[in-house]
Structure I
Amino acid sequence: MRAPLFHSLIASLLLPACVIGSEATPEPDEPPVGPDEQRIVDDAVGVSLVVPASWQVAKDPVLFETHGFLVRADDAPHDHATARVALAYQAKPRDLERLVAEKLEQYAGAERVDLTLPDGRRAVAVTNLPGTDPYTAVFTSDGDRVYEIGLWSEQTGLDAAGTALLGKLHFRAPKQSISALGLTRHDEALYGVPPPDLADANALAAQRRGMMVRAAAAEDPAMQHAMVNEMIDPPVPDNVSAAAGCGFTAPASLYWQLQWDDTNTFYSGTYYNLRERDGWSAMSGNYGSWWGTNYHVGLCYAGRLNQYYANDWPAQHWANAYAAFSGTVEWAGWGTDGFATLGRYVVVRNGNYRSLTAHLTAIRAGVRWGAWIDGYWDVVGWAGDTGGPWDPHLHARVAWGESLTWNGQPYGGQSVAPLRLRCFDCNDYDVDAAGAGGFYTSFWHGRWMRY
């Protein structure tokens, strides 16, 4: 019998397979560690890497088709993951060309680049892949092992930073088997429930919020319509970038709501330093990425996820999370390839609009591909920090007109700015509304909002 999801994830994060720091023992042919550097050693993957001491590492918390770790550089283009170094533990060197061919077939527009690494090792890069940033997958082998190194960059193609990181990798025989890690398979680690000490409070908060939504909708026919029908009104070009053909604001008929409830309580962390206020959050926190900065870029890129108007809403582990609106679930799973930094995430489509809620600790049972959810009542999952080494938060955004990858992950289209954000248990709002609550219509970095 498997351990509960929460406890198995915590156990996986504490596994000693990844040794970080200057005390990690080097192999004879590996370089020394400088005063401001650290050596990352993963004994299950079979690799070591010397990087600046300020870089952060996150081990895979579950078992994917490859197993490895994310590296986040403090000087990365958008201050998030730079690379994922992984062992393709089910493959042998004879399978390398097949893996390359599969990747090229999966992604239209992908390109093959043959490489020779600094140690003379042959490698093959597959570039121009979509993701949270332009993404490249590099395949190489050592002995009887195959490695897949994923690289995020600011521009399409393999850039200088990615090439430099490849040159710093040192492969070594693994000292621990992947099976010995005891990780749960990714497709068996999607759904969960809050721990017993939180479950009742979470359920009551969701019920209370739902009652407020129903009260608001009872006096607002337009909201009643939005709760059960697909959205057909297109976004409105904004004044700044309309001439460039991108940059849109949501129409008034899109009932875009705040995506948490009373279970959300602030905390102090590395990137957020906010006092406790139950039921409140702040636009991208006080140190999180704001519109057009760091990770939140892209208005209308064709080959990547556009996230200019995304918000990182501070939220602790297991806070209830909602979609921006009602619709059909189009993704409920772990991000793959260039989308790995989203961790567990849910996409809900309404017409040509898509709500994305990411970094979830778990997804709620029943939130599955093709299911219609009442976004104003149904919890889609619970806040967390999956996808990278960062503080717990809800990464949330709305886009319009996106394309889908071969396995259903969204990219391209347009990043959509909110015209107004619907709140239900709020008394500090900018525009009144029919029924309970109101709308926020003024937005700035760190603005406090109550749901």
Structure II
Amino acid sequence: MTLEWLCALLGAILIADIIGWWVVPRRLQGLRVGINICLYACYSAAIFLSGNSPLQPVHDPDAGSWQLAATLLVIVWWFLSARMLTELLGAILISRTEGGGRLLREVLGALIFLVATVAAAAYVLELPVKGLLATSGALAIIVGLALQSTLSDVFSGIVLNATRPYQVGDWIQIDGMEGRVTDIDWRATLLLTSQGSTVVIPNSVAAKTKIQNMSRPEDQHGVTISLHLPLRFRPERVQEILEQALLGYSALLPVPAPKVILKNITEGLLEYEAIGFVGTPAEKIAARNRLYDITYRHLRASGVDIANAAEIPVAGITRFVLDDVRIFASFTSEDKDRLAMNLLSTWLATGDFVLKANEISDHLLVIGSGVVSVQLYDRAHWVEVARMGPGEVLGEEGVMDNKPNGAQFIALSAVKVLQLHRDEVRRCMGERSQLRTSLTRLQMLRQQHARSILMQKAPSAVPGGFLKWLRHH
């Protein structure tokens, strides 16, 4: 085969390779690689069958400019070989690292192409590679000293990709910054914080500092709130209140079980930590905010005024609870004082019914303390859809319309129930139209969402909507 025909054949194969690389979509990675392998095999076969070799220069003095073209096409073979090897190594790394290790693949690819360049210069162009390597070595030392910090980031990035303490998409805390990993490049790790800003962490810093990966394990993520209370409050009592608050938040995972830790004493204050777990990192902020609110209400309902670091008198606890009842938000302080005097209180043990299903209540019930489970009947069994705590109300169907209750309410702990008789509720509605509006809306939303939950056959209710209204009222 003459050099003219060889150049024409290699040129056609090279053009086909370029077209295939750009036309075939990236999502069809297997097809792209298959086409490249076939065309690479044809390219290699054409060179060897023509009597030439990539391991030696092209010699044909009579070919003129075709010899130069053939030499360039043989050099291209080395780069096609480098690309093929890079693709194969990349596929192996992807299969072993579940799609990660991009930086490691890029570094290996750069090294492979560097070797291909040196080999092409040595075998095809017959350049003095030893002298070139010696000069390159001296130059590399100079460049390495000048770019010491950058090279440290690059090699640290390789280590991070190899050990994989985190990957793109993980929620991590590193060097005091917390956010979701959006990219790991040659020099740095990029985090997207909860405030929407991007933080750039040099890989050398990430390799040296402590890393906390909140995305592993994938199905449980810790949520912690801390409180500092004076020693005048007995620790055992506060611990029980916090455990009750954790019990009252149904979004927490049952396993690992929520817990309360007494950490240390500083300047007369005892630090408490309440710890629970949620299923995804996205739930953590909402869960933390919700836990603070629930804890605040449980402490007040138990006589602990954390705002003033004081003990609430037993006679005044009911009045504090009424301040947390949303349907009484339009009442004046005097109205609430009078309302507190008309409330009857009852204590229920764990497992007792606060209100049975299909029962017509002649009282509006306000949870004074404790945790109550809200359950709906779903064909064959009862399904818990929410948990209620201090300041939340139930029994509005019987008070408003003399209708039976659609759900059952069971005490999950010792529960104090405050009862307001139907006649007193109606008197208040006559004086405060906002109370009637709030109760009507509460009743309507609960009925709508109860039907929705049963239609979906949900094992547990989703926070928001029905549950949000339950918790706030």
Original post:
Where does the value 28.8 come from, among I, II, when Kirkwood radius over Cα pairs in Å is the thing being computed?
Top reply: II
Subject >> Comparison of I, II - label where distance in nm of label points 7 Å out along Cα→Cβ at positions 411 and 435 is highest >> reply: I
**OP:** Kindly point out which one of I, II the value -4000 was derived from, the read-out being helix-only ellipticity at 222 nm (-39500 (n - 2.57) for each DSSP H run of 4 or more, over all residues; to 500).
**Re:** I
Original post:
Can you say which of I, II returns 1, 7, 13, 18, 21, 19, 13, 6, 2, 0, 0 when P(r) over Cα pairs in 5 Å bins from 0, in percent, for residues 187-378 alone is computed?
Top reply: I
Original post:
Just checking, which of I, II has the largest value of relative contact order in percent (Cα under 8 Å, 6 or more apart)?
Top reply: I
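FYI, it's all coordinate maths here, none of it is from the lab. Remember, it's a predicted structure, so these values are computed and weren't measured experimentally. Cβ atoms are built from the backbone, for glycine too; each structure is taken alone.
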